[in-house]
1. Kindly point out which one of I, II the value 22, 13, 5 was derived from, the read-out being semi-axes √(5λ) of the Cα gyration tensor in Å, for residues 239-278 alone.
2. Which of I, II yields 138 for volume of the Cα convex hull per residue in Å³, for residues 23-246 alone, as computed?
3. Which structure, out of I, II, was distance in nm of label points 7 Å out along Cα→Cβ at positions 55 and 407 derived from, given a value of 2.4?
4. Using volume of the Cα convex hull per residue in Å³, for residues 327-366 alone as the calculated read-out, with 135 as its value, let me know the right label among I, II.
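What follows is calculated from the coordinates using simple rules that are stated; it is not laboratory data. Bear in mind the structure is a predicted one, so any value in this text is a computation, not a measurement. Cβ atoms are built from the backbone, for glycine too; each structure is taken alone.
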Structure I
Amino acid sequence: MRAWIVVDLGFGDAGKGSVVDFLVRNTGARLVVRFNGGAQAGHNVVCADGRHHTFSQLGAGSFVPGVRTLLGPDFLLHPGGLLVEAAAFGQDALSRLMVDAQARVITPYQQAAGRARERGRGARAHGTCGVGVGECVRDALAGHPDTIRATELRSPRTVLEKLTSQRERKRRELDFSEGQGQGEGAAGEGAAGEGAVFALPVDRVARDLLDLGRRLRVVPDSREIVARYRRVVFEGAQGVLLDEDWGFHPHTTWSDCTFRKALALLDGREAFRLGLTRSYAVRHGPGPFPTAGSVHIPEPHNGDLGWQGTFRTGLLDTVLLRYAARVLGGLDGVGLTWLDTDPGRACVAYRDGPRTVSDLDPGPPGDLAHRQRLGARLAGVEPIVEAVDTRAAVATALGVPVVLESHGPRAGDKRWMGLGL
């Protein structure tokens, strides 16, 4: 068996989808595993014939006939979004999809509650895609028994009971009234649209979830599925700098963005750990970004509309690259994308008052307060910028070779320079 795990070394949007498509086409892999994150991910793939799809819950190797997708136990499933994506993609997408029994299911009530909380933060917004991922994880971590799992999507009684409990609990938490609109509680101003969702009849929401449940292949153990395939590509979501533990709180995702969850599904078998970075840095939404605004490059697949907010660009930051490698505990090679727009400059250190900083201390696991202080500190540093050979700068910062180069969005625009695939 051979496996490749693709993770993003930054704040996301490094080209994971196009790299997964490349690996599937060049390794003979017939299984793509989405092992973290959920429906908020958007991975763009452009085919040689011009076809384009933004993969959200289907694996980014799905343009290749016969390739299947497995959504692992830590995936956050959005039923409505999956049905829309499957219809847009076609090619019998649902028949090629497997979902782990323990995957959590996002409901309309959780999505509305997550949006209401973000609106209530006002200028202190954390950043969200508005899909409900954070709210679903929040419920599960709090131990609420009304969290729905994929294995329950064929049980009408369970789905009805959990949806009823969930809707009433969130109404109380957010001080929503029985009808449309909202009170003056945690939802804050401007959340009337979210409040209207709580007027949706439970039986109507349940019907939609159960309809999807009848069409899904739910598997009891993802590890057994992975073990059946000789070639597997693991498709990560978001980026290491957004990781739920190692990111700069509170501007993080509710997901483990490291290699850990993928390695757990491999059950001791080895994998090539591939980290990705653009030749420059990007970030969608709020949060620390030391080089933001230092370079402006047109972006074909990201904009400022929607819940994520402003899409920002800046020079490559080798300080943050070293931080990502450190919290990952190592990687085997790096993929360097967007080389066709390489600025040839990078941030090599920061001026932090009288000090020059070239490395960041992540702090111990579980110390979210340390990462929050670190993020606040990053907001005030001054990048030290130098002209660089981007390939050499990335390889030096990460301590591993550049094994993949990408000069465009298509598989044919990429070149593998490591050991044979």
Structure II
Amino acid sequence: MDRIRIVGGNKLNGTIPISGAKNAALPLMIAALLTDETLILDNVPRLADVAQLQRILGNHGVDIMAAGKRPGDREYQGQTLHISAANIIDTTAPYELVSKMRASFWVIAPLLARMHECKVSLPGGCAIGTRPVDLLIMALEKLGAELQIDGGYVIAKAPNGLTGADIDFPKVTVSGTHVALMAAALAKGKTIITNAACEPEIVDVADCLKKMGAKISGAGTPRIVIDGVSKLHGARHTVLPDRIETGTYAMAVAMTGGDVQLAGARPELLQSALDVLVEAGATVTPNNEGIRIQRNGAGIRPVTVATAPFPGFPTDLQAQLMALMASAKGASRITETIFENRFMHVQELARFGAKISLGGETAVVDGIPHLKGAPVMATDLRASVSLVIAGLAAEGETMVNRIYHLDRGFERLEEKLSACGANIERISG
């Protein structure tokens, strides 16, 4: 199994290209099931989760062609996928495929909307809390689907198709909003989603669906209105840049010091996280090419942060911020309000010498002057990259084990960092 070896202490200087957003690419690929015409997606990141979803879609009879490099392509430019779901030959999404990635459960929405029936395994995937699918099922039932759970599978039927309805989510849910959006696009009549998630990835999926002929207004606000259409057509869409990757590298620069241009990044996608970095002592300069992050020799200042749905501080950057605050001059308070199990990185950061105490959903981080390199183990996707950030600044050698989590969400992480002066390498086997 691959590992990543880091020798800390080097400042980061140079340019890091930001890849397409994983959290948009996955639902966009799933949306291809809504039409029998080809959906072309540009700037799709090369990630383990994308490859896994290609296998899942292939099981339904979807043909996916990944276009090769073209003249003038930049290094790290995302791949272009031509996705054709002309003939859906199997409406079952089996456990052995869905169990590896939670987002694959979302195929239930387009399969039900277009084929009027499906059988989808309850998801596995990430170790962060329970993250139940009850809100997704509630949304589909509101649209007229008949659902039952049998032997670990959700068996869904809508013999006469789905019908528009009012869907009021009791709490903000990104996955529920994605599912409701896709299902309602082909439902008869009007659907109004209230308390919808406002994340940029929701807007990106809605924009793509509109190019395919869907009638959607209000994406990016808590109230989305969808007028169902009988058929969607093919389209071409570019995946937006990954705000979590942007924030992760920004925190790495704040941690190590240096001066890095995050090429292609869009500041409006993560303004709350950038504000926290400025508060911590980094200089953040948006420009025509993306975002420039700098930190001179001044120390890292402590912050108080609570995660929140967009436009608040993203839960997917909480672990990275905790690594940064481990070297702050003073005590920081980080409260996790989204996922109940999302402090598994604390015990691994402690191996660097970090002083972190937990009380319920709040972690208090007492910064220390110097972290020490250590062998550590990745526990989930975002936690694993926090260990890399800590290793970049720690004295001596850090070995990050179980990095398949990293490959699920970060494209060529060690290449991008080493190009900016980090002493980091992948050790295979």
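1. I
2. Structure of origin is I.
3. Matching structure: I.
4. The structure behind it is I.
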